[in-house]
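Read-outs throughout are calculated quantities, based only on the coordinates presented, and are distinct from any laboratory measurement. It should be emphasised that the depicted structure is a prediction, and the values quoted were computed from it without experimental measurement. Cβ atoms are built from the backbone, for glycine too; each structure is taken alone.
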Structure I
């Protein structure tokens with residue numbers, strides 16, 4: 001009479017508990033870092049979108065030898081007199097220099113509201129106009145892009161009257 005010994009494959013309860021403990025420690029470290037990574041990426045993307053809208057307006061003004069205007073817009077078809085740009089903006093050819101979108105004026109770009117609850121604000125209410133020489137007189141402003149983490153994580157785009165713009169990190173006014 002021979003007795004066969006059966007072999008069981010699998011984990012013991014102790015091995016399973018140790019594995020779950022290690023996994024929970026790794027997740028508790030990784031999740032906050034991932035959330036911060038996602039928020040940083042969203043701020044960079046939204047900042048770049050506005051920066052490229054400014055670059056488009058300036059280059060088109062020079063190329064077309066006419067005035068190009070950017071204005072805040074919630075609908076994508078008309079300008080709003082606001083200093084909040086996170087609801088969207090429009091870049092358009094301003095043939096009659098009225099700083100409003102009139103019939104027959106070409107819309108070059110439309111951007112809609114930001115996701116994630118981020119805000120893009122400035123002290124300058126109204127529009128930005130680039131002349132055919134690339135200058136934007138009367139449009140000097142700092143645009144602050146903020147999320148729920150506050151000023152230390154903000155992105156700023158600084159526009160000068162000479163039509164130059166640059167970005168900064170952690171200098172925005174998020175109040």
Structure II
């Protein structure tokens with residue numbers, strides 16, 4: 001990735017709605033999962049998605065059975081294009097603790113294999129530390145070599161592979177010690 005393709009993480013707002021909806025459509029067209037995008041797949045509109053994202057910010061308005069989470073857009077500095085999304089969950093519920101972790105992320109299909117996921121993940125660590133996390137759990141599917149490399153390149157240490165009966169999938173679990181990751185990709 002060259003310097004002109006550096007990313008910044010930004011909180012979504014009304015100015016991003018058309019771009020967010022185009023991001024969603026690219027995933028739907030590709031038949032791909034939208035990890036780290038919050039409730040975007042089931043949202044009826046970009047406005048509804050943004051309303052949900054904002055509800056997740058406040059513990060008083062988080063939907064039942066969910067946890068407080070902060071959503072970021074990964075925006076390429078050179079042209080303002082949303083190349084990825086990343087969501088940081090502030091704490092665990094039972095499902096997150098076993099199968100999903102603190103951080104979910106995705107890179108739009110047309111922007112993959114450029115190092116964006118690695119940069120996004122590293123850029124998320126200062127925020128994680130700011131909310132009191134000293135280490136984070138990040139999970140991926142065993143066949144997702146790109147995600148595995150992203151996690152490892154950001155200091156991830158493999159813990160275990162677990163079976164998720166709800167989805168009939170195996171999940172690899174990695175921990176990143178944020179005290180060791182200080183300054184990496186930041």
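For which of the structures I, II does the calculation of FRET efficiency 1/(1 + (r/R0)^6) of positions 78 and 102 (r between Cβ atoms, R0 = 30 Å, to 0.05) return 1.00? Each step should come with its number before you reach the end.
Numbers: I: 1.00; II: 0.55.
Considering all the candidates, the number was obtained from I.
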Next item on the list: Output the label of whichever structure in I, II has the greatest value of Cα Rg over 2.2 N^0.38 Å.
Entry: I
Checklist line | Origin of the derived value 14.4 (mean count of other Cβ atoms within 10 Å over residues 14-21; candidates I, II) | finding: II
Next item on the list: Given a value of 0.90 for FRET efficiency 1/(1 + (r/R0)^6) of positions 54 and 118 (r between Cβ atoms, R0 = 25 Å, to 0.05), point me to the structure among I, II it was derived from.
Entry: I
Notebook entry, point to check: When helix-only ellipticity at 222 nm (-39500 (n - 2.57) for each DSSP H run of 4 or more, over all residues; to 500) is calculated, the result is -8500; to which of the structures I, II does this value belong?
Noted result: II
Notebook entry, point to check: Taking FRET efficiency 1/(1 + (r/R0)^6) of positions 6 and 86 (r between Cβ atoms, R0 = 41 Å, to 0.05) for each of I, II, which is largest?
Noted result: II
